[in-house]
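Each in structure tokens, the structures are laid out below.
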Structure 1
Amino acid sequence: MKFKGVLTSSSIQLLEKGFLPTLLRFGKAAHMLVGPEEVHLVMRQTETGEEGPLVCVRLGKDVMFDRRNFVCQSKHLNLIAFEYELNLLERVLHGAYTNQADGLEMKLALRKVQSGDRMENRPFLTFSSKGSNLNMVQDLPISKPFASHEVDALVDVIRSESVCPFYLDLVPVMDRVVATVATLRKMSDTVLVSLVRTGDAHFQAFRQWQLNTVGAEYRHLEVIPEAEGARDRDVSQQSSPTRRLDKAREKDLHATLAVSSKQLARVLAVHAFTKPTKLLCGIDQNANFLHLLFVYVDALRDAVTDKESMSIKLSARLQ
């Protein structure tokens, strides 16, 4: 088993300022899956708690590493996976970023460590870097690399990214949605999310002490993929949000799901760390989870990239 790569200055910034602060909002530890073409940073619900989200960051090899110095070899499909502490990795990257490191070599290594009255080999990620203000070597302890069946289980989690029937892009109204959910969270621990194929998103909460429902509607959002019903006038011409939502239910043009208001507020707030060009919000066909897909642009090509994405799933809450 061998893994070595050199993080570029841009990937150090991408991780230190973007994805690591995002993951730290949901837990203390995560899994890293390194393969010949991609790196995944995964936080499963078992690590984040019963109501916590499933977070999966996908980064292409060329986004993360200098292609000239990358090696990833193992007996199991050339895949290597392990668990690591997020705050420890953040400290390493923060040191490299603030000292303007030209690059940061990252490799899997075994170190002899004192354990009781004997020495034993333990796995580490070893970081080394040189720059105008930096000459650093640092070892980050990690879990024992996963066995083949554990790697396969992690791959299954990553590949379980079921596609929802349709998504709405929340980016144009993101600040207002964040404020709405923050307000609803003060009223209830559950938020009802309703998405309509005409491009409307509804966020509602039930006020127990006043026995009524309050919420907000956001209209004319981009629908992906655009499908039949997206321009349904029977829905769009209704005179109020309640009537539009009722008409959408009547014509089977909507999807509705209840989720934790606390977790939804956290998920929406992290968009500020990575600034996606689109934040697609969907509900799976069986209404088991809310899926938020963060889409990014390749600055060099000024086009949506398939080399960088983040997916967050929030499980449905029983009402």
Structure 2
Amino acid sequence: MSDLRQLRHFVALAEHGHFARAADAVNLSQPALSRSIQALEGQLSCQLVDRNPRGVTLTAHGKLVLEHARRLLAGDRALKNAVLQMADLETGELRLGAGPFPGARLMPQVLTRYCSAHPKVSVLLSIENWSELHQRLLDDELELFIADYRELEGDNRLDILPLRVHRSVLFCRPGHPLIGSAPSVERLLDFPLAGPRLPRDAHEGMVRTLGRDQPLSVQCDDVLMLKELVKGSDVLCLATWDVVAADVQAGSLAILPWPGGTDASGRGSAYALVRHASRSLSPAASQFVELLLEEDAAFNAAS
């Protein structure tokens, strides 16, 4: 049976696509890495990579082994963290994910408190859309994430805890030509519309409302970049109220009414805490969840 060191070597080779770069990443000489990969191929009785002058590409067997190797390594890491954290939260790491909107407001507020309370726990945070976070959770690269859950309902592998709903808004810079008006759909279309990747139902609703197949002129999952884009141009942007509330109250952004007086996306936010249904949380993750629920409730009470 292959050992975890060989699997780590193989994952590094798959990720770097080149023996020399992978060897540097795992602190081995290139010949030593080559011997490790050859030994793994021998134990599994299959060829994992095709060698070529430019580097390596994974074979069909290699792609299958990579998927399982990542899960085994993630399981090993989770086991070590759980054991280290049994007595206290003075060590270990916590791997989290967040969608663009939760990552812009809720997650920073929770982590401010978490890192102050547990300064020796390493936190690795990934900001991505729900689709990528979903796959990373299933691959055991994350212990939990906070994101839009509309596309994830019905997946019985997941435990989904919905959070507070925030209305969707359309925002712009102060002084935008549309300020002070109730713009029609036709008038909105005179300006670029930006936002993160939309869930299917929100995307379809926007297509119907705006009458075009691609409702967003600028699609970006970086909320800070979207805010700066709006502040410096006539671009309009979609967001949830909690993400822009402080900016609006400070006068650096303004809210526009959506045509017809409805919610901009037709439904509002759908944040949820998502984790494996069949796995218990580590002590570090359990503490994080407690703070998350407190912060989620606190914003609702103050808004």
Structure 3
Amino acid sequence: MTDAVLEVRNLTKVYRQRRDKDVRAVDDVSFSIAKNEVVGLLGPNGAGKTTTIKCICTLIRPTSGSIRINGTDALKNPRSALGHVTAVLEGNRNIYWRMSVRENLEFFAGLQGIPVRRVRNYIAELIELFQLKEKERSEARKLSRGMQQKLAVACALVKQTEVLLLDEPTLGLDVETSHELRFVLREMARRGERTIILSTHDMSVVQDVCARVIIVNNGKIVTDDQVANLLRLFQASAYRFEIEGRLDEHQGRRLRERFKMLKISETDYHTEIEAELVDGNHIYEIMDILKAGDSRIRSIARKEPNMEEIFLNIVKGGKK
């Protein structure tokens, strides 16, 4: 990728243990991210995604591999490389509690060497975008958790670096504030002003904001693809069957033994079967099992997948 603003090659991080077995948190991870691309970095707890982000920020030194940010070797020239990247790693903890909203923004701009007079209009724009106008003169410690979180992201943006790393930006937020922050992230993605790497467990944020997703598990990349491609791939194989009444014990056992990615939901009056089918012809096998037990099929429909279902399917060893 010639226009890559971030290049990670063969990144490995091993934590040495005196008594226990060494922990390979990141295992030969490689990816490139283009300018203004918005990418979700996903994985279950302990998968290695936070370690990867901290290596990119040079907070952790990898055991081996290379990281280049805007063409600069981040391991050999960390100060130069970090001039191109800003990270929000601890939610609302990277702001100064006794400074006001505006003072925080001016301070972080100054850290990047940007004079306040040059960034005054941009600060006003960020305050409006993040809906912080009414609290502009309030100290950060007096803001709600959601407003503090939004201010933390705004402080990252005001530094105007090419790359923005966001680790769990919606964690701990109420539904309303989470939607507000998602709107801001979506607007940033639409404008195409920054390269954004978003690490989160909130799959709705990924589906809403990101064009591409990288999924890591056990320290390795298991999927790297466009979100739209993954949605199409899983849509083609996801089916929902609605059956009158309940299945008998033999039907349920045969279905579960034959199809691993299958969910059965029963009430007294009807049964729903949701299945991920590797081969489209497997739909006829399910129909045969149902007909053998004299079950009446009300409907068969393609099931619209979402990123949460896709993520769970991949990390459990489904499609890649």
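Every number in this text was worked out from the coordinates using simple rules, so none of it is lab data. These numbers were taken from a predicted model, which means no experiment stands behind them. Cβ atoms are built from the backbone, for glycine too; each structure is taken alone.
Quick notes on this one:
- Structure (1, 2, 3) behind the derived value -10500 of helix-only ellipticity at 222 nm (-39500 (n - 2.57) for each DSSP H run of 4 or more, over all residues; to 500): 3
- A value of 3.0 for distance in nm of label points 7 Å out along Cα→Cβ at positions 56 and 192, calculated from one of 1, 2, 3, originates in structure 1.
- Computed 0.5 for distance in nm of label points 7 Å out along Cα→Cβ at positions 144 and 176 - originating structure among 1, 2, 3: 3
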